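Laboratory data are not the source of any read-out in this text; all were calculated from the coordinates shown. Keep in mind that what you see is a predicted model, and the values were worked out from it rather than measured. Cβ atoms are built from the backbone, for glycine too; each structure is taken alone.
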Structure P
Amino acid sequence: MSSLRTFVPVLLLFVLSACAQSVWAPDEAVSRAAYVDNGPPSISLVTVINNRSGAGGHSALVINAEQRVVFDPAGNFKYKRAPERNDFLYGMNPQVLRAYYGFHARKAWHVVIQTKVVSPEVAQKAYDLAKNYGAVAPGFCAVSTTTILRQLPGFESIPVSFSPKQTMKRFAKLPGVEPRTIYEND
């Protein structure tokens, strides 16, 4: 039964991927934007939470590997200095990353960032999986992030889920997770 619960969302993801919008920034833009952070390799789950209802509205991953990038599945963040290739955003220097968080944190929403330091190998595997995932259909942000996470050593306990908030709760149970919350009122 457990494998069926994993298979059905993944199958739906592939079926609905025709609804996903493919975006492909030129090589020159991607090369120019590359940002290498000198912090430890890490994976951060970003969850956007509604301030009134407490419901989860979006899931994404910030991955600090060979570069710091954001996997923003079915996201609509557009920024000139963050070229995109199918929901994979390059150029996540501190200023661009602040803009990403600020785009999501506003009067009606806040952002929960849960960071886990990982080995360089785990960070790189997350980077490669996210980079090769492809464009994600609307409504499948949590499915795509959990599909990637469960393939990583140390993250296998996170089930594939449609719920950003449930994903956040499961991620919080992992050892060594450091949470941070961003509220803005603009």
Structure Q
Amino acid sequence: MPFGAVSDYLDVPAGSRTVEITAAGDAETSVFEGDVTVESGQAYTVVAAGEIGDSADEPFQPLVLSDDTSSPGGDTARLRVVHVSPDAPAVDVTAASTGDALFDGVAYTETGTVEVPAGDYTVQIRGDTEGNDGDIVADFDVSLAGGQAYTAFAAGYLSPDDEPADTPFDLVVAQDTDGM
């Protein structure tokens, strides 16, 4: 799957499952093969995080996340952010309209979750500071419907020209649905 692709949930029996991740566009090059344990009735997201190769600043690893696909309530949306940008420092995520911090100090491979009123937002990605007022490195418009859960993946590179892949920083938002 290319950068930014999010697949649908896949039903698998509970227990230990062997997962293989291959290099994008090269099904013959396995970058990870290992066991992942899944529980019955639980939704998961497996994120391909890091870089492949000898000069990787952040070595490749699968990041296994337990998903909360329950409804947060009719007028509320749940937003989870996942930081998987290998060259980005810890970040604060703020709402442009108010400057309020939605997420504070999320470091590489960390996540944060918040419930907010449903609606349209411009979120600002900033370098982590004590006052959540660091320089804005990117902003993104997101629409969050009431009663829904979303995951936003902060991915790509802040400086793509200096990195192994020429993939610019992006925010990929996926609606988490109940796959059970």
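Details
- Label whose coordinates, when distance in nm of label points 7 Å out along Cα→Cβ at positions 100 and 116 is calculated, return 1.8 (choices P, Q): P
- Origin of the value 0, where helix-only ellipticity at 222 nm (-39500 (n - 2.57) for each DSSP H run of 4 or more, over all residues; to 500) was derived from one of P, Q: Q
- Which entry (P, Q) yields the derived value 1.8 for distance in nm of label points 7 Å out along Cα→Cβ at positions 124 and 148: P
- Look at mean count of other Cβ atoms within 10 Å over residues 28-35 for each of P, Q: the largest one is in P.
- For 20 (relative contact order in percent (Cα under 8 Å, 6 or more apart), calculated) the corresponding structure among P, Q: Q
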